[in-house]
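In structure tokens below, several structures.
Each reported figure results from applying straightforward, stated rules to the coordinates on display, with no laboratory input. These figures come from a predicted structure and were not determined experimentally. Cβ atoms are built from the backbone, for glycine too; each structure is taken alone.
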Structure 1
Amino acid sequence: MMRRLLPRCAPRATAAFIAPRRSPLGLFPAARQYSISPEAASETKLQDIDPSKLVLTRTSKPKPLKKAEDLVFGATFTDHMLTIEWDKTTGWHNPHIVPHQNLSLDPASCVFHYAFECFEGMKAYKDKAGQIRLFRPDRNMERFNKSAARIALPNFDSKALIDLVAKFAKLESRFIPEERGYSLYLRPTMIGTQKTLGVNPPGSALLYIIASPVGPYYPTGFKAVSLEATDYAVRAWPGGVGDKKLGANYAPCIVPQREAMSRGFQQNLWLFGEEEYVTEVGTMNFFVAIQNKQTGQKELITAPLDGTILEGVTRDSVLSLARERLAPEGWNIVERKLTMAELDEAATEGRLVEAFGAGTAAIVSPVRAISWKGKMVSCGLKDHEESGEITTKMKNWMEARQYGDEEHEWSYVC
């Protein structure tokens, strides 16, 4: 068993009543823009994460390596884990790398009762020279801090944690297969650990990182999926936490996904509001390539960051690559709201070129069709095609930078 990770329970804070602010018209409470400027859990300057104080305890029982083709996404784990405790009096404690093991938490820990939990998904890649590379870790750390702050968990120095992630990835590098398409999936996680049933900001927390060697996300290979447009359940809403990577966002999506799969579809396409705005596909951001009805110009469209859409690192990378390489070819790169009716009209008129999801796990996932209101909306692929031209280009462009084939500032050499 792992050593006890809980500091002594901090005294319970007394909640104070705060009258809601009113709008200039005095009719409704003014909205608090948490998504724009969240407050960190600790306002006092405490000890930050210090990579120089890392304590390494190597496992005495190294695991045998699995064959690359036998890896199932997120099912196999490496020898070690990184742990860093925090408490509101001291700040961040010394980081430890220890053998992968169970956590020991009090059953009253606030993570179990009030979902004080956030996480990140990132990967480490092995290039042709055997070097280990991270892909845009600064963006992951930025989002990790935003997620933590939104649920009153502590913030940290991003560069310090990137340093530790790099050390951890190098230590576990033997688990990364040499074959293209394989990587080490890293899961930084932060949980509130204070043992209390009072609803207050946690007085203690644990940040830990585990790692899993992975291959292609879809075992069947790079093939197009079919979606079910989902309007009976909502993934996120304005003023909520859909733009944060919280565990609480994911569990409620499983039942709608299971229902879609029971009807023969691989994932949900989440719609929002009476207008049926297209938001995300499963746990990925969603892109469509269409020909503008008025101008005839080709457009790559994705939903805007309005607080309901996750700020995907892959999403941002796709947009950056599109502006760099597609815009000079005449493409218009657009972040705007798009309705399912618009998408259907474009498909009916032959203007829908292709569609794909974008996320860390799969990079890009081509979409063949969308079930909506009893009809199948074709997303531009011919029967013999599994991916459109833009989707394939994005996959290749992204992998070139992830694996170091193309030297770029997005690739962080550990």
Structure 2
Amino acid sequence: MTRYIKGFPQSEADEDLKFVNVDELEERAKEVMPEGAYYYVASGSEYEWTWRNNTNAYNHYQIVPRSLTGMDNPSTETEFMGMKLKTPIMISPIACHGISHADAEVATQKGAALAGAMFSSSTYGNKPVEEIAAAAPDAPRMFQLYLSKNWDFNQMVFDAIKAAGYKAILLTVDALVSGYREANLRTDFAFPVPLDFFTRFQGAKGEGQTVAQMYASSAQNIGPDDIKRIKEMSGLPVIVKGINCAEDVEVALTAGADGVYVTNHGGREIDGAPATIDVLPEVVKAVNGRVPVIFDGGVRRGSHIFKALALGADLVGIGRPYLYGLALGGPHGVASVINELNDELKIDMQLTGCKTIEDVKHARLTHFEYAGDTRPSSTDPRVRKPYPVTAVNQIKKDGTDAVSGASHH
């Protein structure tokens, strides 16, 4: 089933998905998502070198199998900041889930709860945080904050998420401006579904925000003092999202951060930045057990999750795969993605004698380097394949489509 909002098609699916690995969903999602929306999700910045190498770099680390361990039935249950989870997999925050499904973040939260995973939602989400929380009242959740220049807006957000039972704030510090995302430029992408916090703060002016408007309203100057101010105003722990080196660990923790989040925004900001798995060991060493560490970037396999945990992460986030699952299967599609990755993780745990997630954190890895690649972006006309036209992935011409304004290009 498909619903339309001002001509934009939104999936209403809710079903378990059958697939062999999560990579298969990327191509299948094209059948139900409009081209601009799909490429907003499925692309990085510039040449997309960092986007690709976030996944490729897991090959730098190899899992050492263990034999004769006398162990079976490994458990992926874990705990994060007092929240009990069935898996160390986290739903990383991404804006505008409404481009994948009519129920947007509500559906994603339901899927995360079905799989027992941590959920996080974005400042630029479509659904009210109150509706998200009501969809799974007892499920653990955190909130990703794009700090606004307007502190009245920030206070509105803080009050809403605290009342809705969010347990921590993920303060984004690595996306103060948008990276040069060629896919957005080539498809003239603008958010076709209203972003709730903009709408409740600005009324009708908050509908149909563009990428440019979104970033223009956020703070481009964030410093250590902001961490303290956010903690005081919100009354919630603050985890700094976008840490990639030891120096920034010390700045964040000295300022009072309650955790660090290793990410490069899925390769959507600086192209040419190192893969997150390659900077994780440096960050973990600098943290030295003082606070929890969240990690994401290019996760497509249970073995990727295993390696990140073995290198010191406490939670491992997934991004694009769950949005494809959301588009194709709604809440159960999201759960299908999490469960597949969790099942793969269990296989690696069994074959290394790791009974628990704590055991995985002490598993042995080996390491070697290799050369990366430099290729055109996936939306470059030289390599771009024709986008499929289906009955449900087209914007209706009789609707009022979102006005583009993603950039001056």
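Observations
- Structure (1, 2) behind the derived value 1.9 of distance in nm of label points 7 Å out along Cα→Cβ at positions 250 and 266: 1
- Which of 1, 2 leads on distance in nm of label points 7 Å out along Cα→Cβ at positions 90 and 186, largest value: 2
- With mean projected area of the Cα convex hull in nm², for residues 82-121 alone derived as 2.8, matching label from 1, 2: 2
- With semi-axes √(5λ) of the Cα gyration tensor in Å derived as 37, 29, 19, matching label from 1, 2: 1
- Comparison of 1, 2 - label where FRET efficiency 1/(1 + (r/R0)^6) of positions 210 and 274 (r between Cβ atoms, R0 = 30 Å, to 0.05) is highest: 2
- When helix-only ellipticity at 222 nm (-39500 (n - 2.57) for each DSSP H run of 4 or more, over all residues; to 500) is computed across structures 1, 2, the figure -5500 traces back to 1.
- If mean count of other Cβ atoms within 10 Å over residues 290-297 is computed and equals 23.5, the structure in 1, 2: 2
- For relative contact order in percent (Cα under 8 Å, 6 or more apart) computed as 30, the structure of 1, 2 it came from: 2
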